[in-house]
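Listed after this line are the structures, all set down as C-alpha cells.
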Structure 1
Amino acid sequence: MKSLAILVAEDEVLTRLDIRGMLERAGHVVCGECGNGRKAVELARQLLPDLALLDIMMPELDGIETAKILYGMNIPAVMLTAYSQPHIINRAENVHVCGYLVKPVSEQSLQATVRIAYARWRDMQHVRRELAETREQLEHQKLIARAKTILIGREHISEQAAHQQLIREAMSLRLPLVEMARRVIAATDGASSPGEKKVGEASKFCRNSQT
C-alpha cells in the first residue's frame, strides 16, 4: 500500500501520540494533528489529506459532524471511539464513514482498518466517476436524438440522413457531435421565440448540405 497523508483528530494527547507512532511505523505521514473538530476541518482544508482519523467525542465539533464536512471535501474518514453503541455506529454510517475503530487501538487493527478504508474509498470514487460518465453519455445521446428529430421534421429526411448531416457539419466546424446537436436545438428554440433573432447556423447548414 502506498504511503498516505493522514490527519489525526483526537482530544486525548497520549492516544494521539500513540496513533501517530503506529501510522509512521506503517510508512504513513501524519500531515496534521489536533484535538477538536473545528481545527480538524481547518487543517483538512489546508492540507488535503488522503484520509482522516477522527475521535467521535471531540470538543467544539464532534467527529461525526466533522466527517460529514470532510466527506463534502472528498476526504474519507475513519472514526476512533471508546464507545461501541449501535446508535453511534448508525450515525457514523449515515455520513459515509469508511471505517470504525474502538479504543484502545492496536497497531494491527489500525493498519488493517486504514488500508481497507482507503481501498473502499477509492472503489467508491471509481463508481461515482463511472456513474457521472454514464449520466453524461446519456445526456449527450438525448441531445443528439432531439437534434435528429428536429432535422427529420424540418427537412423531411430519414433518421440516418439526419445523423449523417449532424456528423458532416460537426466535422466541417470541428465540433464535437453533441455540441453540433446543441446548436441545432438552440437555433430551433431561438427561432420559435417571438422577438428573438437567432439565425440558425443549424438551419443554414441543413439546407446548404442538401445543395
Structure 2
Amino acid sequence: MIKRTFLNLPQEKKNRIIKAIKKELSEYPREKISINRIVKDANISRGSFYQYFDDKLDIIDLLIADLAQQITEFSKNSLKQNNGNLFDLTVELYDRIIELINSKNEKTLSKNLLLSMRANEDLIADFLRYRYPSKDYETTLEAIIDSYINPIYLNCSTKDEIIYIISIINIILKNSIMNIFVLQNNAVEERAVFIKKLELLKNGFEAKR
C-alpha cells in the first residue's frame, strides 16, 4: 500500500519520485523494475523508498491511480459537455485512452502499465475497488452518477442498474484496449468491433425517446 509518508511529501519531491518511476517503467517491464535505479534517478535513499512504499507493486499502483484520476477528470468534463450521455462519453473516453497510450512519450510506459494490469487481471475500476477502501470507490462512483450522468438516456430506474451498465461498458472497453496494445490487434478493426458491441448495449440499455 502507498504509505501516508509519501502522500504527505512536498509536491516537488512527489513529482520527482513519480518522474523516476515513469522513467523506469518506460524502459523496463514490471518484472525487470529496479528500485536501485528509481532511487538513484529520484535522488532519494533506498531506505526512504521503503518509507513511502511497501514493494514494487505499490509503484505500479501509483501510476495506475494517476491514470485513473486522469480518466475520472476527463469523464466529468465529457459528461458536462454532452449533457450526461454515458454512451457518448464511452466513445470519447475510448479515443482519449488510445490517444494517451499512443503519445510518443507515453507509449512504452502505457504498454508496460497495461501488461501489469493484465497480469493482475485488474480493470481500472476493479483496481480502485481492490486497492482502496470500497466505500471510497463507491462514494466516488455514486457522486459521478448523481452529478454527471443523465438518466434520461438510460433504460433503467435505479442507481445500482446504472452501476451495472458502467461495469459492462468497462469490461468491453478494457478488453478492446488490451487487444490493441497487448495482443497487437489492428486498431481500426478493433475500434469498429468496440463500437458494434457498444451499439448492441445501447439497443438494450438506451432509453427509447
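Coordinate-derived values only; no laboratory data. Just so it is clear, the model here is predicted, and its values are computed rather than measured. Cβ atoms are built from the backbone, for glycine too; each structure is taken alone.
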- Note on the structure: If helix-only ellipticity at 222 nm (-39500 (n - 2.57) for each DSSP H run of 4 or more, over all residues; to 500) is calculated for 1, 2, the one returning -21000 is structure 1
- Message: With distance in nm of label points 7 Å out along Cα→Cβ at positions 43 and 75 as the yardstick, tell me which of 1, 2 scores highest.
- Response: 2
- Message: On FRET efficiency 1/(1 + (r/R0)^6) of positions 59 and 171 (r between Cβ atoms, R0 = 41 Å, to 0.05), which of the structures labelled 1, 2 is highest?
- Response: 2
- Item | Cα Rg over 2.2 N^0.38 Å derived as 1.62 - corresponding label from 1, 2 | 1
- Figure out for me which of the structures 1, 2 the number 6.9 belongs to, where distance in nm of label points 7 Å out along Cα→Cβ at positions 11 and 155 was derived from the coordinates. 1
- Structure (1, 2) behind the derived value 21 of relative contact order in percent (Cα under 8 Å, 6 or more apart): 2
